[in-house]
Structures are given as C-alpha cells and as structure tokens.
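In the part that follows, the structures are each spelled out as structure tokens.
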Structure I
Amino acid sequence: MPLAEFNGEVFVVQKAEEVDEAVDYLLQQPLLGVDTEARPSFVRGVHHPTALVQIATEQRCYLFRLSVIGMPQQLTEVFSNPKIRKVGLAFKDDLSGLRRLRNFTPRNCVDIQKMVANYGILDLGLQKIFAICFGKKISKSQQLTNWENAQLTPPQARYASTDAWATLLIYKELKQTQTLPAKQVEELKRIDIERLKQHQQELLAQRQQTADK
C-alpha cells in the first residue's frame, strides 16, 4: 500500500512563550485529532511520563514538548472545552497520562476504538484501521525512539504529526459512513472470536508436536 503522512504545517512548542499562540489557534477549531508519545520502556512495569502531545487539524499540527515545558494550564483548556471535539485512539490512556502531569476534566473526547466495530472494523490498531479506511499505510518506524531527546528529529516530528492527523481523518471518514446493523456487528464479532480460538488451538497443537519430538 502507498505510504500516508501528514504534509501540513508542523509547529514544535517547547518554550512557555509559544504556548498561548498555539492554544489560541486550537481553541478556534471544532474538531482536533490527538495523540501522545512517551519514552519507550523495555522493562516490564516501568512506564515513563508523557513527553509529547500532538494536536492536529487537517492543515496544522502542534507538538507540545511536555518533557521540556510541562503540561501548561492553557493546554488543559483545550481538553476541557465542551465545544471542541477531541478524537484519539485508546484515548483514555492518553488522557490519563496527561492528567498525571496536571489534573483537568476532559470533555467532548471521543475514542475511535469504541466506534469502529459499528462499521465492521474489528482491528483496534491505528495502522490497521487507517489501512482499512483509506487503503494506505502509516509508518511506525519512529515509535520506539526517545521522545525526551534534547531535540525532536524531523522524522519524529513527521511521525507524531501523522498519528494525530490520522485519527482525525479516520473519525471524519467513519462519520460519513453508514454503520452496520447491530445483529451484523455481533455476528462479525462472533466469527472473529471463533477464528481467534481456532488460531490459538493451532498454536497449541504446534507446540505440542514440537515438545513430542
């Protein structure tokens, strides 16, 4: 599949004096795509704080470097504003990470993962959902890079912007698409569960055969 990436304007916000201008723009938007990044941990049970939150329209994406400036009070106004719809993927986890930095009450926040089954999409990963909706792939090559580096690299900035922008596009595409009848959705879920069980049984059989040799 062809590669999709965000080609709009990218603004890296890493100074306190840059926050107000970015937030002023975001507060004027009716719909925003959101994602976050944290320094990857390769030790089970160890999690690092949110280092970056990216907020996108179709034309612009702002990358707030929380590892540098913290979670600005002004930024919480975007997430608390009931007139602005914020769209994310596994959004509860992203919001929890942000609220650990500064507490706020999220309003009008929508998780794509809770929508997609109604359209016959049972995969929950951003890459797969985007591919199903648009027939294009999103690169994940920067996912495990260090988001607390002194400077974001251009590939990191493009990757982060693309993820936030992609959630926005998926949401708009779904809202323009007819949902499936509830019975059909339940049947798809049942078939998916049966396939998963069959796959697990095949894996167990393969392991048993290996152990018997």
Structure II
Amino acid sequence: MQPARSGEIRHVAIDGLKVRMAPLAGAPVLTLLDRFTTVEVTADPADAEWVKVRTPSGLDGFVETRSLYAGSGARFKTQWCSENRGALPGAGEILTRRVSGDHRLLVHNEGRRDGVVKLKTLAGNTVTAFYVPATYHIGIGGIPDGVYRIEFATGSKYSRGCGIFMDEMQASVLPVTLTFKYLSANSVRSLTKIAEISLSPLPDDPVQPQPLSSDRFASDD
C-alpha cells in the first residue's frame, strides 16, 4: 500500500469506519462509512497513521490510513459480493429480524425475478427482511407494532454478504406506509393485523412502486 496523497481516490476496507474530527483515536466521531464507500484524500498526511478524507456527502474528517484501499470501491464491491453470495435463500426465509410481534404480511410476487422485502421504520432501520422467490405468494408473521416503509428489490443471484442481487437488480419503495398496532385489548382476534402487498401491482393499482437506489435499499441503518 502506497502512502496516501492529496487528490487520490480510495475506498473503505472495513465495515463501520469511523470518520473523526481530528487524527486521534479518541476524537469525536463525525459519521460512519460502510465498506466499499469511495472517498477522496484531501491533504497529504502529516501522520502516516491518519489521513484526511472527504466523504460522498461532502463531510471532511480523519480516518485511519490502514482502513483504506486504493481505487474506487465499486469494482471491489462487485467482486466481494459475488465471492460472498452464500446459499440461495429459501422461500419465505427471514433474512433479518430485529424485533418480533403478532402481525402478518401477505406478499405476492407474480414476476419472473426473485424478491427481497424489507420493512423499515421511518428512520430507516430495518425491522425485518425476507425472501420471496418468483411466482410465490408468501405470508410472513412475527411483525411488531409500528409504522413502516415498504422497500423491496428484485433480481437474480442474491448475495447474502451484501444484501443485494448481483444481476438485474431493481429496487423500489411503495409510496405509502404500513401501520401495525393493537386495535383492542378485549379480543385476541383484534390484537393482530394482516396486510397484503404485491411486488408487481396491476397498472390501474393506485399504489405503484417508486424507484429506489440499490445502495439505499441495502442500507439498514
């Protein structure tokens, strides 16, 4: 690894890289960067252990030099994701579950590509994510109370390591939120809710998916 120089393009080599206010291990953390995030070196380092960089959002801060690799992260990410695909998920497999509850969601995937559905809080935190193969209709339980954004992606060659499809990936978000909450304490039946969504709604359906970036979908915050 060559010493960093001002103007160079490098990418993050670890998960959750801390960008600090000063080149010190105890300095305040300005933000965290995901693996493969591309950054620009903005100054020749005065200390070989630290380098000043600018993040994609325009934030300037310091990171440990050893946590950066040369070049843009895009190409390296594709290679890493392919090498860490893992086994193909099964129908209805829960890929992420941070909290459980009593509600259910029915998902219809009538398309020709497999899908992954995520329920995210309004702050962007993923509560649950699950796999829905092409042509499958699947019911998912264990959803807790809350108000959720519904994001989904379709494609082929799903990578467990990166949470994306390697081929033909298309990510979307529904322009409505989904609310699950207890309706009454007097009846068990009224405590749970079953909702229903389609990954390929008919053209006359008023709720049409909106485009979403692959990176935004993959982010779980």
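When helix-only ellipticity at 222 nm (-39500 (n - 2.57) for each DSSP H run of 4 or more, over all residues; to 500) is computed across structures I, II, the figure -14000 traces back to I.
Upon calculation of distance in nm of label points 7 Å out along Cα→Cβ at positions 136 and 152 from the atomic coordinates, which of the structures I, II produces 1.2? Attributed to the structure labelled II. Ranked by relative contact order in percent (Cα under 8 Å, 6 or more apart), structures I, II are topped by I, which has the highest value. Computing FRET efficiency 1/(1 + (r/R0)^6) of positions 80 and 104 (r between Cβ atoms, R0 = 35 Å, to 0.05) across structures I, II gives 1.00 for structure I. Figure out for me which of the structures I, II the number 19.4, 67 belongs to, where Rg and Dmax of the Cα atoms in Å was derived from the coordinates. Label of the originating structure: I.
Bear in mind these aren't lab numbers, they're just calculated from the coordinates by the rules spelled out. Because the structure is a prediction, the values reported are computed rather than measured. Cβ atoms are built from the backbone, for glycine too; each structure is taken alone.
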